[in-house]
Structure I
């Protein structure tokens, strides 16, 4: 069971906790990423970016990098199509540890730094209770990848 918003961790990115909105109207997860910059490492395309893991706290930013798994045209909530980098990383949400796809986008004006789409919920067999929030509690820092 998940509520309409939850805490999750993205340990491979160095994110011990991040508040996300569960959005079954969105297919793939989206993460608010700033200073997005592609680069090559060992012949493979990677992306580095920065984000604010705690909502409303713009003093604490985390620098992340990950291999790029794809680039896709995504229709944003305002109806415009934009090309975004896609990464795959491990998500920890409650008892579930699973690999998910995440698009990187400038979600600056949005209230949540991350949307967790329905594709990320399929493998866990999740049910969404829109009347509840934070059903799974906060992640424990230092979760192994």
Structure II
């Protein structure tokens, strides 16, 4: 544990929190145009990336040097940064994120909208809340 790693994860957390705020605004809509849906999916993509990278930086601060998102998610579960239920959903989101890049296919885009608004946004909010609690413990 060193102060550079501590500062890094806290800065990344701040970026994640800002991205999550944008995702919250996007998820607040009741109906989406094609462009709004594409924007929602784009915002989800970078918010998702920031979520696991924030966890990665926290784990590095805690002494775990992990590289892949899957490793980070599993270790985060082991250390209780992520609940069991959210771990499974997080791993599911990891699998689906590549499919979500095909927003030009309407059926895929509609499925992405449903997953993001109903499952992945609440997941990212729970991870944010857990990390925020961890931040205030230090």
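Derivation of every value follows stated rules applied to the coordinates shown; laboratory data play no part. Keep in mind it's a predicted model, so treat the numbers as computed, not measured. Cβ atoms are built from the backbone, for glycine too; each structure is taken alone.
So here's what we get for this one:
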quantity	calculated
Origin of the value 1.05, where Rg/Rh (Cα atoms, Kirkwood Rh), for residues 18-57 alone was derived from one of I, II	II
Structure from which -500 was derived, helix-only ellipticity at 222 nm (-39500 (n - 2.57) for each DSSP H run of 4 or more, over all residues; to 500), options I, II	I
Which entry (I, II) yields the derived value 69 for volume of the Cα convex hull per residue in Å³, for residues 74-129 alone	II
Structure (I, II) behind the derived value 2.2 of distance in nm of label points 7 Å out along Cα→Cβ at positions 42 and 106	II
At a computed 39 (relative contact order in percent (Cα under 8 Å, 6 or more apart)), which of I, II	I
